[in-house]
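Enquirer: These are the structures, in structure tokens.
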Structure I
Amino acid sequence: MNLENQAVYKDLRSWSKQVLEVPNPHLSGLPACPYAKKSWSENRVCVIEGTGLLDLKKAIESYKA
């Protein structure tokens, strides 16, 4: 992973911690994404850089649950 990708990964992780994983008063105190914290802690988040729909299609096709 190059430095630019590391920065994007770090920013996404920070955003997840600050926005998705914390209790949200608009959601009756529940986090916006109840799966985010566990997904990060289990190393199940993959950040992929792409430039268009073809890259998105390739990423989806290569995904393994």
Structure II
Amino acid sequence: FVCHLCAKAFCRKERLRSHISSVHVKEKPFPCTFCQKVFTRKDHLKYHLLTVHGNANLSTMQ
């Protein structure tokens, strides 16, 4: 699966969709509940919670 915007190739269609929404559309659907930061990926939010807020609220994330 190849991105029509930048020609980057992916093995899975879902990875391509994720790439387009986060890189080209700049969607950030994962907000931090403790500050104003928003993230393109759930794992980035988890890392932020661990490093900035001391593991706060990780157990309640889906």
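Enquirer: Match the computed value -8000 of helix-only ellipticity at 222 nm (-39500 (n - 2.57) for each DSSP H run of 4 or more, over all residues; to 500) to one of the structures I, II, and report its label.
Expert: Derived from the structure labelled II.
Enquirer: Assuming 17 is relative contact order in percent (Cα under 8 Å, 6 or more apart) as calculated from a single structure, say which of I, II it is.
Expert: Computed on structure II.
Enquirer: Suppose distance in nm of label points 7 Å out along Cα→Cβ at positions 2 and 26 works out to 2.7; of I, II, which structure was it derived from?
Expert: Corresponding structure: II.
Enquirer: Which of the displayed structures (I, II) returns the greatest value of FRET efficiency 1/(1 + (r/R0)^6) of positions 10 and 34 (r between Cβ atoms, R0 = 30 Å, to 0.05) on calculation?
Expert: If we compare FRET efficiency 1/(1 + (r/R0)^6) of positions 10 and 34 (r between Cβ atoms, R0 = 30 Å, to 0.05) over I, II, the biggest value is for I.
Enquirer: On to the next question. By the measure volume of the Cα convex hull per residue in Å³, tell me the structure among I, II with the highest figure.
Expert: I
A short reminder: the numbers here are calculations on the coordinates, not readings from a lab. All figures in this text were calculated on a predicted structure; none of them were measured in a lab. Cβ atoms are built from the backbone, for glycine too; each structure is taken alone.
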